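Several structures are given next for inspection.
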Structure 1
């Protein structure tokens, strides 16, 4: 669900999650492969090889789908910074130097 402007609803039947200011992604994890898809269903796996590699360590024994957000945390605060992520977003198969300069993380939804 996309974030919308306004006051959050209240009460015990509601939960609120942080807006991470990243790229929404759905990860499909199987014993054979990991794929990352954008919210418009584009395959973005090649743009974030370190995330795909990290998720491949999950061995569910069957297929799993994980909804989350790809973010670029600031080195000094750990807070997600969209301006950093923009340096990675248009690049498929980023070189190792770029991966080190602008590390990314995958925060899964609750």
Structure 2
């Protein structure tokens, strides 16, 4: 039985584990960065790319909020996921953005 930390990331990992997602091979993880507007997102994308993240800018249909999403193939590891989110937070802070969670898309 795998143990998961008692926080939002741990909860997400637990539900992925329960759905049968493999923790032994890298998975495409999508990280989200909330940005104030489209122009900010467009400035942030090349910066993310320099840091090795391939980002896309999207507007939420329901809330009209803008977000950059970038995917990274990685092992589903709590401390690694935390590290990536902290890094994205640091990169996007000067642009008024912040790390806003992650997800794994399963077939």
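Tell me which structure, out of 1, 2, gives -11500 once helix-only ellipticity at 222 nm (-39500 (n - 2.57) for each DSSP H run of 4 or more, over all residues; to 500) is calculated. Before the final figure, lay out each step's value.
Working: 1: -3500; 2: -11500.
Answer by label: 2.
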Discussion item. Matching task: 12.2 is the computed value of Kirkwood radius over Cα pairs in Å, for residues 34-97 alone. Pick the structure from 1, 2.
Written reply: 2
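Comparing structures 1, 2 by Cα Rg over 2.2 N^0.38 Å, which one has the largest value? Can you show the working numbers first?
Details: 1: 1.15; 2: 1.10.
For this comparison of Cα Rg over 2.2 N^0.38 Å, the top structure is 1.
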Worksheet, complete the sentence: If relative contact order in percent (Cα under 8 Å, 6 or more apart) is calculated for 1, 2, the one returning 36 is structure 2
Worksheet item: Can you say which of 1, 2 returns 1.00 when FRET efficiency 1/(1 + (r/R0)^6) of positions 26 and 66 (r between Cβ atoms, R0 = 25 Å, to 0.05) is computed?
Response: 1
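Just so you know, all these numbers are worked out from the coordinates, no wet-lab data involved. Remember, it's a predicted structure, so these values are computed and weren't measured experimentally. Cβ atoms are built from the backbone, for glycine too; each structure is taken alone.
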